[in-house]
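J.: So, here come the structures, one by one.
Values in this text are rule-based calculations from the coordinates and carry no lab data. Values in this document were obtained by computation on a predicted structure and should not be read as measured data. Cβ atoms are built from the backbone, for glycine too; each structure is taken alone.
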Structure 1
Amino acid sequence: MSLFRKLFSRKEKKPPKKTPEDYPQTVLIHFDYGMGDLTPLFRLEDELEKIVNTQEVGIYDGHEIAVDGADGILFIYGENAEILFKTIQPTLEQTSFLAGAKAVLRFGKDEEAPEIDLKIQVKTEE
């Protein structure tokens with residue numbers, strides 16, 4: 001019976017993995033980096049990806065960074081930019097190299113969509 005079941009049972013189809021194009025809103029994090037070592041950036045990316053996936057609020061798509069490491073942008077996409085930002089905000093505020101960074105919440109697919117710019121307030125330990 002198990003061979004019969006294996007041959008003729010319906011397998012559950014997993015929904016296709018979403019891509020950035022599947023989401024209508026965007027959060028961009030513009031930051032000054034100024035370090036040659038990208039390890040802190042990679043750690044932040046791992047954490048953001050984990051948070052966004054666990055909370056199911058969107059997709060972390062990666063970064064662009066200047067060749068000299070001077071500055072960069074993080075790309076995150078979701079259904080609701082405000083919820084997405086609020087979900088990742090505590091992590092951003094605990095990342096020292098994001099001091100002075102700017103978050104751009106874009107409420108639409110194109111560059112003409114309405115946007116809100118927010119300064120990231122990095123919390124320092126006292």
Structure 2
Amino acid sequence: MVDIIMKQSPSMDKWIEDAKKHHNASQVGMYLFHNGVVRETPKAMVRQNINDIPLIQGMEFSYDEKKVNELVEKTYELPGIYYVRVWLNEGSLQVGDDIMYVLIGGDIRPNVIDALQSLVEKIKTQCVVETEIN
């Protein structure tokens with residue numbers, strides 16, 4: 001098996017700069033970022049309060065690009081959403097490495113928060129494969 005080398009993380013300053021030049025920028029009143037990072041605590045420890053398991057050293061991460069793109073397009077159909085950008089890493093990641101960046105731009109805070117939460121949840125549950133490494 002050949003490991004995929006992880007990608008270079010994007011610049012959030014550049015992303016915001018690009019977003020503010022987008023043709024829909026005049027309709028955006030709020031931008032909100034999500035930055036998912038590899039943590040050492042296993043999912044079972046965080047979500048199910050199982051404490052007798054070893055900390056993780058990293059993860060193998062992959063995703064279905066077509067599904068992610070479809071979800072991005074659907075996010076534009078949500079109320080008040082005018083800008084969406086997603087970046088996902090891949091390969092062998094270590095604790096502290098970036099997994100995902102998502103930027104949502106929309107008209108008002110509730111619409112942007114809801115869209116960000118929805119998109120990140122759908123990406124995590126429908127598009128990615130994460131295998132924790134102990």
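J.: If you work out percent of Cα pairs over 14 Å apart, for residues 35-106 alone for 1, 2, which one comes out largest?
T.: Result for percent of Cα pairs over 14 Å apart, for residues 35-106 alone over 1, 2: largest is 2.
J.: Another one. If P(r) over Cα pairs in 10 Å bins from 0, in percent is calculated from each of 1, 2, which structure is the one that comes out at 12, 38, 32, 16, 3, 0?
T.: Matching structure: 2.
J.: Given a value of 1.00 for Rg/Rh (Cα atoms, Kirkwood Rh), for residues 27-74 alone, point me to the structure among 1, 2 it was derived from.
T.: Label of the originating structure: 1.
J.: State the single structure among 1, 2 that was used to calculate FRET efficiency 1/(1 + (r/R0)^6) of positions 51 and 115 (r between Cβ atoms, R0 = 25 Å, to 0.05), giving 0.65.
T.: 1
J.: Here's another thing I want to ask about it. When relative contact order in percent (Cα under 8 Å, 6 or more apart) is calculated for each of the structures 1, 2, which structure yields the highest value?
T.: Of structures 1, 2, the maximum of relative contact order in percent (Cα under 8 Å, 6 or more apart) occurs in 2.
J.: 1, 2: which one has distance in nm of label points 7 Å out along Cα→Cβ at positions 43 and 59, as calculated, at 0.7? Numbers along the way, then the final one.
T.: Working: 1: 2.8; 2: 0.7.
The value was obtained from structure 2.
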